[in-house]
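J.: I've put the structures underneath this note.
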Structure 1
Amino acid sequence: MQKRRREPAGDEPCGWLFDIKEFAVHDGPGIRLTLFLKGCPLRCQWCHNPEGIDPHPQTMTGPAGTRVVGRRFTPGEVASIINVQADILRANEGGVTFSGGEPLHQAAFVAAVIDRLDDVHVLLDTSGFASEADFRLVAGRCDLIYFDLKLMDDARHRAYTGAGNACILANLRVLAGMGVPYVVRVPLVPGVTDTPDNLRRIAAAVQGLPGLERVELLPYNRAAGGKYRAAGMTFAPDYDETRPCNTDTSPFIEQGIEVRVT
């Protein structure tokens with residue numbers, strides 16, 4: 001999708017970022033610039049970016065000392081950072097990735113940034129937890145979507161993330177009709193999301209959906225605990241995070257779905 005700048009709207013919203021990672025190689029195709037936006041409506045027990053949950057700046061303390069996480073930007077400031085590197089990103093078949101937190105928590109800001117970009121590949125990395133209007137606002141401006149599916153059972157989703165999954169599944173159906181390619185990603189959490197039943201239900205939910213490129217199973221990240229302590233937050237999962245994850249891909253292969261364990 002070739003990007004064309006749109007006329008900026010008046011009174012564009014500012015946004016809050018907690019990190020900008022250059023030369024990222026795990027956040028989409030090619031070499032990428034990844035923007036981590038603050039604020040997330042979910043409270044996943046396994047969140048590996050706890051400093052992205054609170055939408056406001058916060059203090060983190062570590063071996064290197066104390067630092068404030070969270071900085072306010074205008075859409076123009078962020079777009080300028082990206083556009084300066086656009087030639088390098090294109091030359092390496094990459095682009096920009098909006099991650100978080102949950103970037104749709106600041107949907108109007110993300111859309112305003114995208115509207116100011118030069119011709120650069122745009123990827124949205126999202127939980128899908130947003131209103132349909134906010135989802136369409138950003139997804140319709142992107143070239144590729146990374147869409148997380150965690151738990152298909154609504155009660156278990158609520159227990160482990162603090163919210164139900166109805167709007168996530170609704171937005172997945174919206175995405176399937178938008179003509180934007182997407183990858184469904186499943187964070188493997190031992191005994192929670194990696195159960196045979198949950199993986200079978202995810203495979204059944206995505207089988208045959210238009211626009212689906214593949215499913216990716218993401219290994220569990222055991223580094224989260226230290227970041228919680230640095231942010232003055234409590235990390236208290238009610239599952240055994242030392243248990244090996246189930247990486248069985250057969251539920252997807254049986255449905256004819258391309259699947260990768262990343």
Structure 2
Amino acid sequence: MSARSGRGARRPWHAAFRALGGTLLVFLLLPLVGLLSGTTLADVREGLAHPLVAPALELSLATTTLSAALVVLFGTPLAWTIAHARGTTVKLFESALKLPVVLPPAVAGLGLLLAFGQRSPLGALLQRVGLSVPFTTAAVVLAQIFVSAPFYVEAAIAAFRRLDASLLVIARTLGAGPARVLFRVGLPLAAPGLLSGIALAWARALGEFGATLMFAGSLSGRTQTLPLAIYAALESDLRAARALSLVLVVIAFVLLLAVQSAERASGFGERP
């Protein structure tokens with residue numbers, strides 16, 4: 001069989017593959033088209049003027065910023081430890097870290113409610129010192145941390161594992177302690193990957209809905225984040241729901257661009 005006939009035989013397969021891939025791509029873009037179709041700037045302005053919008057936007061920005069900061073604070077040491085540890089136990093811990101990604105939001109919300117509710121040992125202990133977590137702004141932050149932390153930790157683990165081990169060894173031989181190696185060598189070199197993880201975690205926290213609804217409720221100005229406000233506005237004002245959805249789309253797109261920029265800066269995902 002000649003090369004020309006071989007290429008001719010492959011063309012139907014190429015066309016079929018492109019058709020299948022194109023169909024999926026069109027399907028994935030359809031919701032965005034639905035949001036944009038028939039929407040004018042006047043509709044967006046009127047939608048953003050809805051009473052639900054400002055409190056939800058302010059609450060979402062405040063809680064996601066706080067949750068992202070806490071994820072970085074607690075997740076960075078965890079990722080550094082896992083990245084440089086060996087053994088079956090470490091692999092089990094790393095697998096357990098991915099559970100929030102695959103858990104249904106309702107299961108996550110129920111688990112948080114049972115863990116921090118008044119009938120739980122932890123909830124009863126908090127009650128004794130005058131603290132109640134469910135259906136508060138703190139519950140919103142905890143729900144966001146639960147669902148977003150794996151995205152940052154996994155990205156941080158990957159970033160730390162890509163570091164040149166010889167640089168860490170040299171730093172130790174020069175007298176640097178573990179903390180100094182992390183702050184002076186590990187964090188600067190892994191920064192692009194860490195920033196990518198922060199962007200992914202923040203985007204996930206910003207879009208959190210199910211666990212927040214079950215654990216924190218939907219109280220305007222207190223626990224009603226942007227996704228919850230979209231759900232509430234859908235019952236009374238489609239323009240407000242559409243405007244809030246477009247705000248989330250723009251933020252998500254900006255965060256994705258940040259992730260791609262960070263990955264290009266770190267060289268992750270580039271062909272050898």
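Just so you know, all these numbers are worked out from the coordinates, no wet-lab data involved. This is a predicted model, so every value here is computed, not measured. Cβ atoms are built from the backbone, for glycine too; each structure is taken alone.
J.: Given a value of 18.4 for mean count of other Cβ atoms within 10 Å over residues 150-157, point me to the structure among 1, 2 it was derived from.
T.: Derived from the structure labelled 1.
J.: Another question, then. Looking at structures 1, 2, which one was P(r) over Cα pairs in 10 Å bins from 0, in percent calculated from, given that it came out as 7, 30, 37, 22, 5, 0?
T.: This figure was derived from 1.
J.: Work out which structure the value -7500 belongs to, where helix-only ellipticity at 222 nm (-39500 (n - 2.57) for each DSSP H run of 4 or more, over all residues; to 500) was derived from one of 1, 2.
T.: Only structure 1 yields this read-out.
J.: Assuming 2.4 is distance in nm of label points 7 Å out along Cα→Cβ at positions 94 and 198 as calculated from a single structure, say which of 1, 2 it is.
T.: Working through the options, I get structure 2.
J.: Another question, if that's okay. Figure out for me which of the structures 1, 2 the number 5.4 belongs to, where distance in nm of label points 7 Å out along Cα→Cβ at positions 86 and 222 was derived from the coordinates.
T.: This figure was derived from 2.
J.: A follow-up question, please. Identify the structure, out of 1, 2, from whose coordinates Rg/Rh (Cα atoms, Kirkwood Rh), for residues 142-253 alone was calculated to give 1.20.
T.: Attributed to the structure labelled 2.
J.: Please compute FRET efficiency 1/(1 + (r/R0)^6) of positions 70 and 246 (r between Cβ atoms, R0 = 25 Å, to 0.05) for structures 1, 2 and give me the label with the greatest value.
T.: Largest calculated value belongs to 2.
J.: With relative contact order in percent (Cα under 8 Å, 6 or more apart) as the yardstick, tell me which of 1, 2 scores highest.
T.: By relative contact order in percent (Cα under 8 Å, 6 or more apart), the leading structure of 1, 2 is 2.
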